[in-house]
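Visitor: Below, each structure is written out as structure tokens.
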Structure I
Amino acid sequence: MLGIGVFNLRFNPTFRRLSWAEAVVKPVSTLVAGALAVIIAIGLLQSVLIVPKTPLVFQPSFRAVVAIGIAVGLYFSASQVARQRGTNLRLQAHMMLPQE
């Protein structure tokens, strides 16, 4: 995910106007590290996606699907609360970077 995020910051026009995004992806080493992260992640995914002789609920791929479902549910819930308050969660996430 980190590698994909780096490429998203670099090539997505939404982030080109943000100073913090430019500072993150300006060094070439960041792009190289992002590419290597994607390659390594693909290699590791093949080895742990399905574990032989393991029940479905303990499979890493099943747990990943459950985690993604929970994350999507949380995002839509937070978006709905933000809309009720008159704000746009997506725009806030794109424009503001936490100080931590």
Structure II
Amino acid sequence: MGGGNGINPPVEVDEVEALNFTVTPGERRVDVAFSKIEGGTSYTIERVREGSSRVDYIMPLGTNYGFLALTCYSYSYKLVADMADGSTVETPATDFVVPTNCE
């Protein structure tokens, strides 16, 4: 969980649940969706490929984002919400997900 930086208190679990973060594998794609929360100023999707330490950072314009999958790599996803008070709300990282055509 984020937000515990010594100045701002840790975020409540309810805020993480309010994000309604979902990751849905599809045919040659993985779709990510979430809900905006009160006080959220920007949102970042973090994606890590299985076996790698490199993190891809995506700042979607809306509350849905589709990752096209030309290969069958497995990725884990996490959502980070930057809050107006300077704290962050972070979802736990998902299990690794692959598009449905790769299973």
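Visitor: Upon calculation of mean count of other Cβ atoms within 10 Å over residues 27-34 from the atomic coordinates, which of the structures I, II produces 16.8? Show your work: numbers first, answer last.
Guide: Numbers: I: 12.9; II: 16.8.
Of the options listed, only II reproduces it.
Visitor: While we're on this one: I have -1500 for helix-only ellipticity at 222 nm (-39500 (n - 2.57) for each DSSP H run of 4 or more, over all residues; to 500), calculated from one of the structures I, II. Which structure is it?
Guide: On the way: I: -22500; II: -1500.
Going through each structure in turn, the value belongs to II.
Visitor: A value of 98 was computed for volume of the Cα convex hull per residue in Å³; which of I, II is the source structure? Before the final figure, lay out each step's value.
Guide: On the way: I: 128; II: 98.
Going through each structure in turn, the value belongs to II.
Visitor: Sticking with this one: Thinking of I, II, which structure, once P(r) over Cα pairs in 5 Å bins from 0, in percent, for residues 19-66 alone is computed, gives back 5, 18, 26, 25, 17, 7, 2, 0?
Guide: Working: I: 4, 18, 16, 14, 12, 10, 12, 7, 5, 1; II: 5, 18, 26, 25, 17, 7, 2, 0.
The value was obtained from structure II.
Visitor: Let me ask something else. If relative contact order in percent (Cα under 8 Å, 6 or more apart) is computed to be 33, which of I, II is the source? Please list the in-between numbers first.
Guide: On the way: I: 21; II: 33.
The value was obtained from structure II.
Visitor: Among I, II, considering only distance in nm of label points 7 Å out along Cα→Cβ at positions 43 and 75, which has the greatest calculated value?
Guide: Details: I: 2.9; II: 1.6.
Across I, II, distance in nm of label points 7 Å out along Cα→Cβ at positions 43 and 75 peaks for I.
Here, each number is a calculation from the coordinates, and none is a lab measurement. Values in this document were obtained by computation on a predicted structure and should not be read as measured data. Cβ atoms are built from the backbone, for glycine too; each structure is taken alone.
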